[in-house]
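Listed below are the structures to be examined.
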Structure 1
């Protein structure tokens with residue numbers, strides 16, 4: 001039975017990794033087409049990502065928008081998780097469910113709604129509009145992560161600090177925030193990875209100047225398929241794996257502390 005379970009897990013892992021294993025080697029081809037066999041290994045397409053303006057600008061836009069969306073979602077998500085934890089917000093259960101809707105609502109529906117909302121405000125086709133749109137999508141990940149960390153905090157530590165004369169603000173800075181920090185950082189990691197990978201909402205709310213790396217890859221596939229797309233995919237996958245490793249390490253640290 002144990003061998004069967006291990007074989008099944010291995011088969012599932014291979015099934016999930018096959019698309020990645022198929023595209024990643026093409027990032028190192030010297031040819032101009034996404035095809036096998038690879039004639040000669042080369043880093044020319046990584047050089048294209050750095051030297052060509054359209055690819056370089058899309059990378060910068062992804063970092064800028066991802067950083068802004070992560071910051072906004074972490075601030076709002078942490079505040080929301082704290083409010084719902086302390087019962088300061090009426091109907092916190094219903095609000096928690098509503099906050100998670102961007103995770104389950106189809107991206108096309110969310111993109112159309114955001115476009116309709118942002119256009120009258122003058123935020124369509126602007127960096128701020130794209131950052132806000134991505135933050136809406138990232139917010140549930142932050143709230144889930146922070147709420148999980150807050151749920152593991154022993155209330156007696158906060159009560160002890162209050163009984164010793166610490167003001168609520170000091171209790172938050174010295175006790176609550178440090179203990180919840182792993183969840184906040186983990187939420188930020190997932191938020192940034194989500195923003196980096198988002199393309200559907202970006203198509204609805206971003207203009208030509210806000211073209212992200214994911215959107216540029218989508219446009220390149222439609223207009224001119226080249227191994228530069230595989231090189232960009234390699235960069236995104238590598239970055240995502242690094243972020244996932246960081247999140248896993250933080251979660252293990254949080255569990256050891258708990």
Structure 2
């Protein structure tokens with residue numbers, strides 16, 4: 001599969017954020033955009049297994065893009081802990097990197113739409129583990145996103161050892177995706193997680209799905225959720241399930257009349 005990758009930068013507040021864009025050689029007549037998240041932008045778009053939904057969308061003629069999560073890739077800072085420890089360290093210091101990520105994601109979508117590389121209602125966001133949390137947060141905040149998928153997603157940071165010291169704080173509880181379930185009710189949402197994932201909490205993920213279902217019931221909304229508890233061991237997920245998540249989003253794209 002021939003793909004051309006390029007990069008551009010946008011400014012979000014004081015941050016200059018590099019964005020990586022992939023375009024297939026043979027572009028669909030109505031291309032959609034996939035924003036994929038997991039860690040850094042190269043891994044998100046080009047490294048197995050994170051790239052499974054990316055390759056599925058490229059093969060169908062759609063564009064893909066990504067950027068480094070906070071505290072990942074080029075955004076690692078020597079004076080701060082990195083990756084998930086960095087999420088927690090920033091939060092303790094008073095910086096909500098998750099709200100910041102949402103602002104960044106919306107700004108990237110703004111730019112891609114402005115440049116004619118994306119259309120509202122034809123943007124899709126999958127993510128792996130911590131990237132799954134970010135994908136769902138972004139989808140909850142931006143109605144231009146037509147569907148979201150999570151691969152063994154973080155849904156509640158209190159379940160992670162990196163947040164153990166602050167897990168009883170109310171502002172950490174407020175980060176749970178349960179708090180954002182109403183914004184996702186009635187929308188195409190998919191995730192798969194192992195039945196004993198003690199890294200991010202299978203029980204937390206099911207509470208998130210239950211919260212969405214509750215809002216759908218209360219508002220009499222049609223449900224478009226695909227929730228799968230798998231036999232994968234621990235915090236792992238097979239390539240087959242990652243492919244199924246990509247197929248879910250592609251099916252949504254085919255039924256989106258935008």
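Readers should treat all values here as calculations from the given coordinates under stated rules, not as data from a laboratory. Keep in mind that this is a model prediction, so the values were computed, not measured. Cβ atoms are built from the backbone, for glycine too; each structure is taken alone.
If we compute distance in nm of label points 7 Å out along Cα→Cβ at positions 38 and 230 for structures 1, 2, which one ends up with the highest value? Please report the intermediate quantities before stating the final value.
Details: 1: 0.7; 2: 1.2.
Top value of distance in nm of label points 7 Å out along Cα→Cβ at positions 38 and 230, among 1, 2, belongs to structure 2.
If mean count of other Cβ atoms within 10 Å over residues 30-37 computes to 12.5, which of 1, 2 did it come from?
The structure behind it is 1.
When mean count of other Cβ atoms within 10 Å over residues 54-61 is computed for each of 1, 2, which one produces 16.8?
This figure was derived from 1.
Among 1, 2, considering only distance in nm of label points 7 Å out along Cα→Cβ at positions 62 and 150, which has the greatest calculated value?
That would be structure 1.
When distance in nm of label points 7 Å out along Cα→Cβ at positions 182 and 214 is compared over structures 1, 2, which one is greatest?
Greatest value across 1, 2: structure 1.
Among the shown structures 1, 2, from which was the value 0.10 of FRET efficiency 1/(1 + (r/R0)^6) of positions 6 and 46 (r between Cβ atoms, R0 = 25 Å, to 0.05) calculated?
Derived from 1, not from the others.
Name the one structure among 1, 2 that FRET efficiency 1/(1 + (r/R0)^6) of positions 22 and 198 (r between Cβ atoms, R0 = 41 Å, to 0.05) of 0.75 was derived from.
Answer by label: 2.
Out of 1, 2, choose the structure whose coordinates give relative contact order in percent (Cα under 8 Å, 6 or more apart) equal to 17 when calculated.
2
Quick one: helix-only ellipticity at 222 nm (-39500 (n - 2.57) for each DSSP H run of 4 or more, over all residues; to 500) came out at -11000 when computed from one of 1, 2, so which one is it?
Details: 1: -24500; 2: -11000.
Considering all the candidates, the number was obtained from 2.
Name the one structure among 1, 2 that Rg and Dmax of the Cα atoms in Å of 17.1, 51 was derived from.
2
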